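Just so it is clear, none of the values below were taken in a lab; they were calculated from the coordinates. Predicted, not measured: the structure shown is a model, and the values here were computed from it. Cβ atoms are built from the backbone, for glycine too; each structure is taken alone.
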Structure I
Amino acid sequence: MYFAAVCVPCPEFPDGKVLLHACHDISTAKRNSCNRAKGERTTKDKKVDGKYHAHILEKHLFPKLKKAWKAGNITVQTDNAKPQVGEHAVAAFGRWPRINMLRQPARSPDVNMLDEGLFHHLQVAVDKQRPGRNSGTYQARQELESAVEEAWKAMPGEQITRTAHHLNDVFRAIEHFKGGNMYRRASKFAIADY
């Protein structure tokens, strides 16, 4: 699992990529099993609860944003998942007065730049590499993580810009249908017409 943050490309982040943070723990197997030998390294996804999400915000994302933008307010859009809007996240935002939280409408992945196109772009790039096909468990995991990080680095800023422009078209379509469930029908038509 990864924590990702992007912005519309700007002088501070010319390619629009702000942060990609792996959410996992690396440990050593305590006993032999059918999957690994005792002492072999193993990687396990970390549960991203509110406390861990706030840790990522305060130790990785917020300092990077504050360093890039020395003045003015910064708005971070969250997708309304419980860890992202819970008490720990709200407290984290409270400790960084220049950084504001913007909550995306519930069950609306089509208004999130990552969900609207960038995760798909990464998935396609990783699938092309076919990581871990002929490796042991830990090596397969390492290959997968390397493939994700390489795909992230290789993703051009133009992809993020195109996704941001598409998002503006999506907002126009949502406004055209006045929100609600009818927006699903908009995907059958040319969004640019709205």
Structure II
Amino acid sequence: MKVEHNGGRPGQDGRGAAGPVGIALQAGMSRAKEIDVSLVVVREEVVKEGCAACPWYGKNLMCPPSVPPPAEFKKLLGSYSFGLLVQLFTPVDAAWGREVLEKKTFEWARSFQVLVLRAERRLKEAGFARARGYAGGRCCLCRECAGPGGKCRHPEAARPSLEASGVDVVATCGRAGWEVVFPVREKVSWTGLILLG
């Protein structure tokens, strides 16, 4: 179910330049959609099966097991009624080779995380005081994470990824009417969630 919510501001339906979707698009997102949080799929298996197989598991402070379990994210989610699903599209070229692709992937992941934080800040300025953004994929705010036992260099900005929180990104996008295709061919759809109210 898609929710149009005006955040208590008259005359705004979420789609205009001053509504949540417009704010996210102005922040640099390729697309954004206001959703009811009941569409967000949180499963323990995402962490147990997906994250545990990731090379950053146990190495990044925003990855398991250094972050709260999915049950905690479910509890947080329960205190919200709606949010924004956001995406940034970036191109992929099979001719790039592994080294170039890894470099570009890091740069895009970092850029996307910065965009999520920018959209979050602008949404707070627009009156969504509880706005809180999450991006898919590992935290890339630092080129190299301090890792377990180290101290996060960006504690005000670093967040567990959607997957580390147990969010099934593909299923959530599907429930919201967005298709995410794997394996990636022509573009990467960087996906995030900004909880609003």
Structure III
Amino acid sequence: MARNYINDGAFINFTAAADIASGQGVVVGSVLGVALESVKTGAVGGAAIFGAFELPKLAGADIAQGDPLIWDVDAGEFIVASPDAGDLLNCAIAIDAAGTGTTTVRARLSPGSAPFDINIAVVPSVITPGASPYTYANASGFDADVLVAGGTVSAIAFSRDGATFYPVGITAGSVHLSPGDKVKVTYSVVPTMTLVPR
């Protein structure tokens, strides 16, 4: 391994200029990423810059499968024509067609030549639990651990399909989630929850 090797480049850390929702498109310089978790203004978060995601598009855009996409930085959505200064050209391709009237498109990010399935270290990010029981879904394209600590937790359960939950037998600790998996935390005093990408 070269001594100057850093990582495989599939993810990038960013400082949020405004509150960012999990799954929201994030522009970092000239690269389009997708936020791995909700990030508050001024906080550091991680964004995938490789992979396939369903993201907003201009309702009037008629997108064919395989079309190159343009990210409208101001609107926070994909377009296919008439970019303004600062919009990101050819930052993704449509993996499915999305006709006029639809507001999302399935797109594969195109940051460069990074392999599709590489997962590298990204800084852990805080999960802000909602009302109990709180269910967190791993909507990213990579495996992750959810750390649960503190608070007063009565149960933690795991689900692969989102319908059937299985008790994990702990009230604090780590639960491993593959993409699409869910963890449900039941509590009376809110715990600290942290997402650790793998």
Compare FRET efficiency 1/(1 + (r/R0)^6) of positions 49 and 81 (r between Cβ atoms, R0 = 25 Å, to 0.05) across structures I, II, III and report the one with the greatest value. I
Of the structures labelled I, II, III, which one yields 0 when helix-only ellipticity at 222 nm (-39500 (n - 2.57) for each DSSP H run of 4 or more, over all residues; to 500) is computed from its coordinates? III
For distance in nm of label points 7 Å out along Cα→Cβ at positions 41 and 161, structure among I, II, III ranking highest is III
Source structure (of I, II, III) for distance in nm of label points 7 Å out along Cα→Cβ at positions 65 and 145, computed value 1.5: II
One of I, II, III was used to calculate P(r) over Cα pairs in 5 Å bins from 0, in percent, for residues 25-88 alone, yielding 4, 14, 16, 15, 12, 10, 10, 9, 5, 3, 1, 0; that structure is I
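Quick check for you: by volume of the Cα convex hull per residue in Å³, which of I, II, III is greatest? Spell out each step's value before the answer.
Numbers: I: 160; II: 113; III: 145.
With respect to volume of the Cα convex hull per residue in Å³, the highest-scoring structure among I, II, III is I.
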